[in-house]
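Participant: Once you scroll down, you'll see the structures, which are given as structure tokens.
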Structure I
Amino acid sequence: MKKLIFMGMFSSYLGLAMVNPILGPLLRELNFNETQIGIVFAVAAISLFIASPLWGKNSKKYALKSILVFGMYGFALCYLAFAIILSLGLSSSIALPIIFLFLILIRMCGGVVFAALLTASQAIIARYTPKHERTSGMALLGAASGLGLIIGPAIGGVFVLIHLTFPIYIAAILPFIMAVLLSIRLDLKLPQHDIKEPPPNLTIHFYDQRIFPFLLVGFFLNLMIVLMQVTLGFYFQDQMNLTLLETTQAVSLSLVIFGFTNFICQMFVVRKMKLNPTYLLQLGFLLSLTGIILFLASPSIGGTFLSFVFIGAGSGLILPGYLGGLSLAVDDAFQTQVAGLNGAANGVSSMIAPIVATFLYQIEPAAPYYFILVCTLGLSVWQFSLRLQHIESR
């Protein structure tokens, strides 16, 4: 079961990692400005924010497997439509306002189906994994993201040589294949006496003190990653005077480095050492802080690449730390609701990040990274001062 979930999420993250490094420069090639690009990124986050809690609340009506498979098929179709529209735009077959409208609609649908993927995969791991293996199971989801970031940019950097939109077509094929496999082979069985449902009309809210600290950490982690994804291509292109092709390759290599250290930490360090979520968060923020300082202080692209070693390692500890803590903070009956709230928190950060990133970047190219530095420093201090005793006692 875990292997299938891992492969399914890996296929979706692989597609994201192939497309995200080229999306900003590609939209620039279509003569969209930074604000329009930020809107294209943000609309997916809005629908992710709205859809995630709804998927969580309706998991009794729609089985988790059905939600997951639906998300996979939908993800594939959205990428296919995205690739077709961008191809038509590059060939000047459609007017820019129409392209912009279609991109908005496709990204909105993409947010809905990605919310289904995130909510269902996290809920399945939480519900079908013993508590003592919960953090390790969540690390497996994070490792799928990390491995996607290793392979995706590298593949995308090669495929872009064929055509700028070719990686997007490949990104559509992979989730479709996994959707077929999941629909045939994924078998979720849980003894009837182990199935727990929350009391009627009882729901968990964002501000619940058991989960709010972890939701805040997840919000920031996603904010940091999206800020970098949105602005990194611009940063390389403008600050280092790279061409479009050189920019996509530099961004791809940065994300490969980020993904490699992220994957190693989650697949081996977290799963083997079995550290407490609190310790994972504290160490993860320290490593991330080191990487961001190095990024800002580096005068060369080589130093920038080195900074992503620390940033990737830090996020590789933060992700399973907060997901494991979030799952352990509540009873099994509320796991799906919590997964939906986590997806919504990610949606909010993904919605805000592109707007903040493009606004800050237009003021000063390094401003988004100073913003990340301040947030990371604040959360590092907060994590060391905060005692999450309900986790330590479990």
Structure II
Amino acid sequence: MRLKLRAARAYDAPALTKIMHDAKAAWGYPEDLMRQWREHWQITPEMITDHELIVAEDAGHAIAFSGLEQNTPRSVTLEYLYVSPSAQKKGIGTLLLQRSEDRARQFGCDKVTLRSEVNAGGFFERRQYKTVGQEPSKMAPGRFMPLMEKTLSGNVVPISEITLSVSSNPWDFETDNAAEISAHFVEQQRRIPELWNGRTLKLTSHSFDSGALTGVCTECSYAAFLTWRDWGAPDLTTFNLFGSAVIRSSDGALLYGVMSAHTATAGQIYPPGGNLDPSDVGPTGLIDIRGAIARELEEETGLRLNELVPDDLLIVFDGARISVAQVFDSNQPAEPLRQDIIAHSLASEEKELADVRIIRSIQDLDHPAIASYARALGAHILR
């Protein structure tokens, strides 16, 4: 299976309608009731525009989808979660539910509500949803549909201990998709010729408990990571773990970089940081993520650790991204600091930063180009 996740598009409406109808019928409801249901329930291009719909596709064919609707500033409703019968029992529903919860967090929401199928309550209960009410089922007279909700945990918390080792095994995603990865990277290099296919480390198993992150990273090519990212992170075991250096000026502002056009994240706004790579592995075999943060800080901004004072160490969970973020305090005001960083970037060979944005308030985090994890970090620090 070559699973990819992507945003739904207007032309998906007929395919998504068929998936929804087929999945509903698989519950064994009476055909006369299904006929009425099919007539009433259709996915339209307008629905796709109005909802946050994620499509799972295999070999270019849609096989499942989920859909959210934000109904209050702090809560969303899961309106759709349907998997084609031929694709069920493969973890795709769980994956789509997780990615929908990820999107809810990115919207700033901390609650997901839903109306479950009569027989699907157990699926959601196993994923920490609680029944808060019930509603009579029109499809199964005499039975009730659970009304359920889940409170989402905060995604920015302090971290005190980091233990990361490196696996000697290859990354399954890279092994299973070698030809597609090569073709995808060639296409990306046509768009951004400066892309370089170096080696990187991705988190392939981990636990986080009481402020301690323990995990195993697997080495892979940057091309493999880029393909995995662009395919919507189509698994629940791999995470893009990276370090971030959050610079806070003497007048209390945060400084985020604006990525240059020749980078893989062109135009996005976030703190200095970058991928872990094999050079971050120390003599003990453990990954030095603090060292990686210091390296990226100096490369992107020209600032060194002896010029800054470390403050909070935080971890932000943002869907398939996890960032360990070190807050650094500078004795310089924001504007001179910004000018120095821009001058450094322009003089460097990589020229990674096109600009530096000064974040003085939570309102400054509303810019759509600010990455969701960077927005969460900024809101936590500036609160």
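Participant: I have 4.9 for distance in nm of label points 7 Å out along Cα→Cβ at positions 132 and 260, calculated from one of the structures I, II. Which structure is it?
Facilitator: Numbers: I: 3.6; II: 4.9.
Only one of I, II returns 4.9 for distance in nm of label points 7 Å out along Cα→Cβ at positions 132 and 260, namely II.
Participant: OK, next. To test your reading of the models, identify which of I, II gives 25, 54, 19, 2 for P(r) over Cα pairs in 20 Å bins from 0, in percent when calculated.
Facilitator: The read-out was computed on structure II.
Participant: Thinking only about mean count of other Cβ atoms within 10 Å over residues 228-235, which of I, II has the largest value? Spell out each step's value before the answer.
Facilitator: Working: I: 24.8; II: 19.1.
Going through I, II one by one, mean count of other Cβ atoms within 10 Å over residues 228-235 peaks for structure I.
Participant: Same structure, new question: Given a value of -27500 for helix-only ellipticity at 222 nm (-39500 (n - 2.57) for each DSSP H run of 4 or more, over all residues; to 500), calculated from one of I, II, which structure does it belong to?
Facilitator: Details: I: -27500; II: -9000.
Derived from I, not from the others.
Participant: Oh, and also: Among the shown structures I, II, from which was the value 4.8 of distance in nm of label points 7 Å out along Cα→Cβ at positions 28 and 244 calculated? Walk me through the numbers on the way to the answer.
Facilitator: Working: I: 1.1; II: 4.8.
Derived from II, not from the others.
Participant: Could I ask something else about it? Can you rank I, II by distance in nm of label points 7 Å out along Cα→Cβ at positions 20 and 52 and just name the one with the largest value?
Facilitator: On the way: I: 1.4; II: 1.9.
When distance in nm of label points 7 Å out along Cα→Cβ at positions 20 and 52 is computed for each of I, II, structure II gives the biggest number.
Participant: Identify which of structures I, II gives the largest calculated value of relative contact order in percent (Cα under 8 Å, 6 or more apart). List each step's numbers first, then the result.
Facilitator: Details: I: 30; II: 13.
Max of relative contact order in percent (Cα under 8 Å, 6 or more apart): I.
Taken together, the values in this text are just the output of simple stated rules run on the coordinates, not laboratory data. What you are looking at is a predicted structure, and each value in this text was computed from that prediction instead of being measured. Cβ atoms are built from the backbone, for glycine too; each structure is taken alone.
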